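Structures given as structure tokens follow.
Rule-based calculations on the coordinates, nothing more; no lab input. Given the structure is predicted, the values throughout are model-derived calculations rather than measurements. Cβ atoms are built from the backbone, for glycine too; each structure is taken alone.
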Structure I
Amino acid sequence: MKYGFIIKNLVLALLLVLALVFGSNALLKSCTKHNVSVEVPDLRGMSVQQACTVAQNAGMAVTVKDSVFTSDIEKGAVFAQYPRAGARVKPNRDLDITINAFSNLKVTMPSLIGSPLRQAKAELKSRSLVLGRLNYVPDIATNVVLRQRLNGKDVFAGDIVEAGSVIDLDLGLNYEEGGNTSVPDVRSLSYRKAADVLKDYSLNVVAKFPKTVKSYADTLAAVVVQQSPEPAAQTVRMGTTVTVTLKLPKSAGR
């Protein structure tokens with residue numbers, strides 16, 4: 001009888017421990033919503049207000065953690081996020097976002113005079129400046145910078161300008177050496193990429209956007225569907241303007 005009583009109590013104690021373990025585990029899973037997750041929405045390019053609304057609708061919250069400067073998106077728009085879009089997270093998770101600065105940074109204008117076009121283009125990009133129109137004038141050295149201008153006025157090395165400013169260049173053109181260039185095929189490229197490629201070929205660009213382009217994000221998403229002059233075997237004079245017609249892809253929701 002004595003041993004039976006002991007065994008009975010041991011069994012009861014074991015059952016109690018098991019009940020506590022399984023009960024605690026079930027409670028923990030319930031509190032942490034085990035195996036319950038939601039997909040992180042893509043907030044990039046949205047304003048902070050839009051991002052908060054989208055995140056709230058997905059059962060999440062947004063916290064602005066940092067800011068950067070870039071000319072690729074609108075001021076104040078979401079530049080990056082963590083966790084990344086498409087990741088699976090627990091409900092009510094905070095999303096950390098980095099936004100584009102509302103005010104432009106100030107940068108020092110470099111000296112481009114005497115530099116080849118490709119070097120000048122790289123230098124402008126490294127200073128967060130944008131290469132604008134290429135104006136060719138007769139000179140002994142082709143594609144060498146003779147003058148740098150901002151809003152039609154000379155801008156000099158050491159001047160403080162806003163990041164994102166468009167810098168036009170006067171470049172030399174030796175007509176005795178020909179001064180011609182080919183026209184690359186920029187169809188299917190975004191406007192920024194198309195403009196970048198055309199400048200590498202010493203060409204200017206004019207863009208025609210459809211009426212469906214209503215925001216800066218749309219401008220970045222649009223792709224070239226037509227260009228004039230068309231890519232061909234014959235060459236054109238350096239500084240020729242290529243007109244590109246753009247359209248929003250179906251994935252952009254237009």
Structure II
Amino acid sequence: MSSDRQEEIRFLLQEHGHLTVTELAQRLNVSEMTIRRDLKTLASMGLVQREHGKAIYPNNQVSTDPLFLTRLGEAEREKTLIGRAAAELINDGESIILDAGTTTLALAQALTKTTVAITNSLPIASVLGSKEKVTTLITGGEVRGTTFALVGPMTRSSFAGFNADKVFLAATGVSIEKGLSTTSMLESEVKQAMIKAAKKVILLAHSAKLGQVYYHTFANWDVVDILITDSRLPKGMQEELTKVGVHVIIAE
């Protein structure tokens with residue numbers, strides 16, 4: 001999908017500072033014409049700079065770049081609404097865990113309450129670090145280059161002894177039959193540690209992920225208290241989730 005490719009372009013530029021159109025085309029295995037179209041889209045939104053056959057990552061901090069919150073594509077508006085709805089569930093004085101993900105990043109941007117937050121996401125930590133009311137804790141671990149999430153044994157051990165009021169989870173796939181799944185075993189293990197460290201589990205997922213199943217299920221619905229999604233949630237799925245005790249919130 002073009003939105004996934006454009007996100008990868010942003011990550012590559014953030015890592016290297018600048019790359020030529022040819023280099024980007026080779027790395028992503030697409031034509032230079034496709035890269036030029038993607039760069040035109042990204043530049044129009046202020047996310048990259050174009051210059052004589054190359055692209056440059058802007059020298060902006062994450063906290064001043066609101067469009068960093070969401071992947072480019074149709075789900076941008078939905079993720080923003082879901083993030084705002086999730087922020088409304090946080091009370092002053094609570095401790096929370098924020099999983100790595102673009103929808104949880106939207107929650108970080110919308111957060112206004114006095115809270116202690118722990119995360120394994122470098123972008124989320126950067127956003128929260130600019131908020132005076134938030135005490136931000138970041139896990140240790142190995143950085144995944146494509147998502148800037150921290151994973152591994154150090155990450156999992158960071159949640160030992162942490163008693164969170166709420167954890168806000170992300171998932172790559174969300175299915176009635178197979179539960180919550182992802183494409184990374186390392187991230188699955190971290191998500192499971194987060195779930196164990198929290199009293200209430202809240203899943204943030206836009207409707208495009210519903211019905212999707214990936215190779216590793218990290219949680220079933222019996223551990224999920226709340227699902228926050230958008231108005232495209234199939235009615236039948238909402239009824240099924242209600243039957244198994246999951247409270248569904250539609251962000252509008």
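List of remarks:
- Value 2.1, calculated as distance in nm of label points 7 Å out along Cα→Cβ at positions 143 and 175, assigned to which of I, II: I
- Given 119 for volume of the Cα convex hull per residue in Å³, calculated: source structure among I, II: II
- helix-only ellipticity at 222 nm (-39500 (n - 2.57) for each DSSP H run of 4 or more, over all residues; to 500) from the coordinates reads -10500; which among I, II: II
- With percent of Cα pairs over 20 Å apart, for residues 39-182 alone derived as 51, matching label from I, II: II
- Origin of the derived value 14.5 (mean count of other Cβ atoms within 10 Å over residues 79-86; candidates I, II): I
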